[in-house]
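The structures considered in this document are given below.
Any read-out appearing in this document is the output of simple, stated calculations on the displayed coordinates, not a laboratory observation. This is a predicted model, so every value here is computed, not measured. Cβ atoms are built from the backbone, for glycine too; each structure is taken alone.
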Structure P
Amino acid sequence: MTTTPAVDRAVDQAAQRLLEAARTQTPCPPVRDLIGAADVALAYAVQERLTAARMADGAVVVGHKIGLTSPAVQQQLGVDRPDFGVLFDDMGYADSAVVPIERLLQPKVEAEIAFVLAEDLVEGDLDVRQVREAVDYAVAAIEIVDSRVAGWDIKFGDTVADNASSGLYTLGTRQVPLSDFEPVEAEMTMSIDGEVVSTGNGAACLGDPLAALSWLARTAREVGTPLRAGHIVLSGALGPMAPVVAGSTVTAEISGLGSVTANFSGSHSGSVNEGLKA
């Protein structure tokens with residue numbers, strides 16, 4: 001991306017605004033006044049600054065998340081493509097562990113299929129056939145999305161810059177190879193405190209979660225950060241997201257993968273990344 005001093009300054013100001021919001025746990029105004037509402041290159045440039053800052057503090061990249069896989073959400077934000085963010089080693093929680101809600105600002109939950117890779121995705125067409133063969137196993141996941149932008153007042157540029165509105169995530173314990181599981185055929189039900197709040201299926205995720213993985217593999221390679229063996233990929237929501245508060249218990253049931261549960265509390269008693277294969 002060709003830049004000018006003014007562009008570099010805008011990217012830096014946007015990154016600093018989001019970093020300060022995360023540091024102080026105080027939501028900030030949108031950053032589209034600095035980088036525009038739909039400038040893909042600038043939005044990812046901000047995200048790269050945030051990733052560099054996290055890594056400078058010792059965080060390790062363990063995978064990616066895919067967002068905006070729903071046509072309805074894309075229409076709402078005025079875009080025709082998904083986006084992606086980075087997963088760090090301090091974001092994952094084991095099934096049924098307590099998730100400390102104080103780490104989050106405005107959390108919402110969504111049920112997803114997570115893939116763990118057995119092979120790098122660097123060469124080749126990176127089509128659905130190739131990414132399927134690269135998957136070690138699939139596992140049920142709850143993504144806990146969050147926004148540093150006050151009131152979730154986001155457009156495409158805001159959410160991409162803000163690491164695709166990433167928060168935390170929880171993975172289930174049942175690890176299923178794709179020889180025994182077809183992601184597009186999965187049916188999902190998500191409940192909060194026993195009440196169903198979301199239903200959906202694999203086709204709701206870009207038509208097929210493996211199509212979402214293929215898109216990510218190609219896009220990540222284009223920007224110079226290809227997917228690697230051991231990476232976790234949250235492939236996108238299978239149905240609508242729902243807000244969550246302290247004291248809530250969220251359970252997602254995904255046919256073929258079983259269930260995954262996240263318990264939310266105001267105090268930290270869960271173990272980060274306990275039992276996660278990466």
Structure Q
Amino acid sequence: MIEIKDLSFGYNKNKLLYKNLNLTLENGCIYGLLGKNGAGKSTLLKNIIGLLFPNSGEISVNGFKPKKRLPGFLESIYFIPEEVDVPPLSIKRYLNLFTPFYPKFDEKLFYEYLNDLEIESNIKLSSLSLGQQKKFIIAFALASNTQVLIMDEPTNGLDIPSKSWLRKLIASIVNEDRIIIISTHQVRDLDNLIDRVIVVDEGNLLLHASMFDIAQRLCFKTVTEANINEQVFYSEESMKGYSIVTKNTLQEDSKVNLEHLFNAVTRYGNEVKTLFNNV
């Protein structure tokens with residue numbers, strides 16, 4: 001479990017990015033952390049892993065205080081940054097150097113991932129393209145079998161087949177003890193993958209809800225303009241009329257559209273948030 005209590009953080013002491021943020025993340029879930037570029041997603045993740053320290057408040061990750069950077073904490077968490085940087089080593093040498101930090105690392109599984117991604121195992125990392133380097137790091141992270149896996153914009157630089165591979169693999173490794181957090185502004189890459197949605201904008205927590213609760217409280221549908229007679233949180237013209245997001249007053253069944261949800265929340269954050277106050 002990750003518990004964030006009254007977190008305040010700012011790069012400038014006179015201007016806080018987060019102020020008194022409270023958030024609890026449960027084991028066994030895949031979280032989608034959504035936000036625009038510069039909305040504070042990476043900052044929040046770096047506070048969780050102990051690369052940045054709160055001005056005030058507390059963070060607990062499975063009982064550890066991230067800022068202490070204890071060995072037990074470091075071996076239980078893996079963070080994939082948006083921009084990866086690999087040393088000019090062979091893959092074998094890389095494993096020899098870094099797998100001792102992750103006691104649950106599965107080497108057999110790692111090489112299976114490389115094969116799936118069509119990355120040669122006898123190649124030097126520096127000779128890989130940027131996209132291949134990212135795929136290598138993702139394969140290493142997944143094979144590390146840490147309790148907490150955090151990915152910051154993991155699909156950036158990946159081709160369409162690799163994005164599909166990543167979604168399927170992440171879905172397959174979820175268990176009741178693991179927390180997976182995926183930060184992205186490319187919300188379509190998370191469709192059919194995440195369990196819970198967190199939306200932040202300029203340091204504010206606009207939404208934290210399960211996909212089930214979102215589908216219960218909001219309706220995503222396509223209508224003609226003449227039929228729009230209710231409060232619309234988001235509207236987008238389509239070939240069949242207008243794709244809209246509204247309050248689900250009639251308890252209609254609809255598929256959550258993450259892109260439309262994100263636009264609705266960032267435009268009408270307070271109004272949408274009130275629908276989830278009792279969640």
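Given a value of 22.5 for mean count of other Cβ atoms within 10 Å over residues 132-139, calculated from one of P, Q, which structure does it belong to?
Computing mean count of other Cβ atoms within 10 Å over residues 132-139 on every structure in P, Q gives 22.5 only for Q.
21 is what came out when relative contact order in percent (Cα under 8 Å, 6 or more apart) was calculated for one structure; which of P, Q is it?
It must be structure Q, since only it matches.
The value -0.37, -0.57, -0.69, -1.04 for log10 I(q)/I(0) by the Debye sum over Cα atoms at q = 0.08, 0.10, 0.11, 0.14 Å⁻¹ was derived from one model only; which of P, Q is it? Present the calculation step by step, with values, prior to reporting the outcome.
Numbers: P: -0.29, -0.47, -0.57, -0.96; Q: -0.37, -0.57, -0.69, -1.04.
For log10 I(q)/I(0) by the Debye sum over Cα atoms at q = 0.08, 0.10, 0.11, 0.14 Å⁻¹, the value -0.37, -0.57, -0.69, -1.04 is produced by structure Q.
Work out which structure the value 2.3 belongs to, where distance in nm of label points 7 Å out along Cα→Cβ at positions 84 and 100 was derived from one of P, Q. Could you put the intermediate results ahead of the total?
Values: P: 3.0; Q: 2.3.
For distance in nm of label points 7 Å out along Cα→Cβ at positions 84 and 100, the value 2.3 is produced by structure Q.
Among P, Q, considering only mean count of other Cβ atoms within 10 Å over residues 204-211, which has the greatest calculated value?
P
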